[in-house]
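Where a number appears in this text, it was derived from the coordinates with a stated rule and is not lab data. A quick note: this is a predicted structure, and the numbers were derived from the prediction, not measured. Cβ atoms are built from the backbone, for glycine too; each structure is taken alone.
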Structure I
């Protein structure tokens, strides 16, 4: 009997873990998840690293002490610790990368969220992270803010693989696809081997339901109540419809015929926020070929234990998904405002986590210096 995670992979979904820590790496847990849970990649973000370094600081103590002795700044220490973790994880995933011809075995690391509205600084740090990690199977995460879009194009044009994050609306997703295609075209013109460049577009799911359901509750009608927890899945399904449409154009086909890979949709924020919803909702309802689902460990384990993988649950659902949005508009939910609020909040939350991480590392550096006196 196949496990649910094996069935998910058989349907064309890559399972990535939305978490990383040094303890996962050194304990063998990450290797175990690859072999027993079909995990084929990892995504990170500032919140994840704040949890790893802030919550499990003992694993980083020796390195922090060395960095303190060397006079490293807070940001230099964060840069060193996080790139070391990503490099080590990339080495663990290297066999997966090789076996899938570079499609999977990917580890993502994000540019500082403080740079979310600074195009040139984002480009510079993306190149710095790529060089520092120095592994072909790393993805540099860049947010899909207005300032992030030209950075995505510029970084891809340098031959660097990119994970585009914080996508909430179809309108912004269309701009992300445009940025991707332009970047691959420029990479090709620059003489890069475009078959070696990979990208995913991280479309957030559960946060959409959280914001929309709050607004539906404020409306308070039966019609609004009937729409509870439908927006996130419907929005993602329409993103896949857009993916199919845009990568079937002559422009996209010309690039794939020249060796390029399509930018895969990645379902992010797939841990349910509402305890009344099934833990596997954003897994079982978003099964489609050529996608990635990056899951927190709780969702991964729930999928492995009792996920009902019934085949492709996305393709062919587009009319019903459009109907959900017609109904949302009819009860007064302004979805354009929803997605702008979510983008702004997403950037703000990652900035807050980044600043918490800076505070944690600052204290750790100071403590390490004190201990040597």
Structure II
């Protein structure tokens, strides 16, 4: 973790204090602030002998997440050709880092809670309990308390995970840490094929300080990489930095609106298209697309990396005059019978029966009584 700011030092001091204990740790903070790096810091400082195993709950297919965590026996489900140990077994004696834990399905939250309570688990398809000594460090950018209030996250699991909480400050609150990080990133370019050694001038540092970095360290990495590639020398200048930063008009417009405008213009896009066009990281792009799908603004097609997003077609329901006439008659009299429909609306017996059945099936009318004596009342 690179930085000297008081805000970061406080977090690192608290992380060092909790590291030797067995407590579960919950790390929160904006996207791109370095939550996985802090989790690794906790693991290394804990002196645990096992591995540090990381998994992003947002990227795992929901139907395979249980198998990934707890493992499975041969033949446990379609495609399970061999027995496989899960991530918990791999992290035995070490640390399991659950990134984006707020995306974990409720059914799996129950199993994780039981593991945290009993320290035992059962692989999918197995009848035997297994024991593992695993320290859980979880991270999220979401408000887990809000998810608990909304019924999307178990309160008992929240309190188990938040045995000790660490909040990483955003880059805009870390003062000159942006320059220290930038210099460390640029030094690393010497080992990146096609980029090579670059120097960071003082004017460029001033341009970096002037930006508020909504994407935090991840955004800083992307901006410096573009500046290094597009620059015409071995020194990254202030002009290179400003050219690599998002345009002010783009920053002022909410990301979801920019993504929606991009999709409307292109017809359909992938997550990679959003990353390249709007200069955001992949996780940020995926979250924006996912929010738009949840709100019904976009439709998703395909799975995982092949998924594409488009504006859904608007289906205009045609009004059925006969259907509307029956409903109007029912509202006027409080009820209708098949004979009333036939006499008042001039419908044949079979037509009236078919239409009343459809209205009951669509829950527009409720049926009382049997056969010819049935009454139909507005739902």
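Overview of results
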| read-out | value |
| --- | --- |
| Entry that produces 15, 46, 34, 6, 0 once P(r) over Cα pairs in 10 Å bins from 0, in percent, for residues 90-209 alone is calculated, selected from I, II | I |
| Which entry (I, II) yields the derived value 0.97 for Rg/Rh (Cα atoms, Kirkwood Rh) | I |
| Of the structures I, II, the one that 42 was derived from, the read-out being percent of Cα pairs over 22 Å apart, for residues 154-273 alone | I |
| Answer label among I, II for the case where relative contact order in percent (Cα under 8 Å, 6 or more apart), calculated from the coordinates, equals 22 | I |
| Winner on distance in nm of label points 7 Å out along Cα→Cβ at positions 122 and 218 once structures I, II are ranked, highest first | II |
| Structure with the greatest value (metric distance in nm of label points 7 Å out along Cα→Cβ at positions 194 and 282, set I, II) | I |
| Answer label among I, II for the case where helix-only ellipticity at 222 nm (-39500 (n - 2.57) for each DSSP H run of 4 or more, over all residues; to 500), calculated from the coordinates, equals -13500 | II |
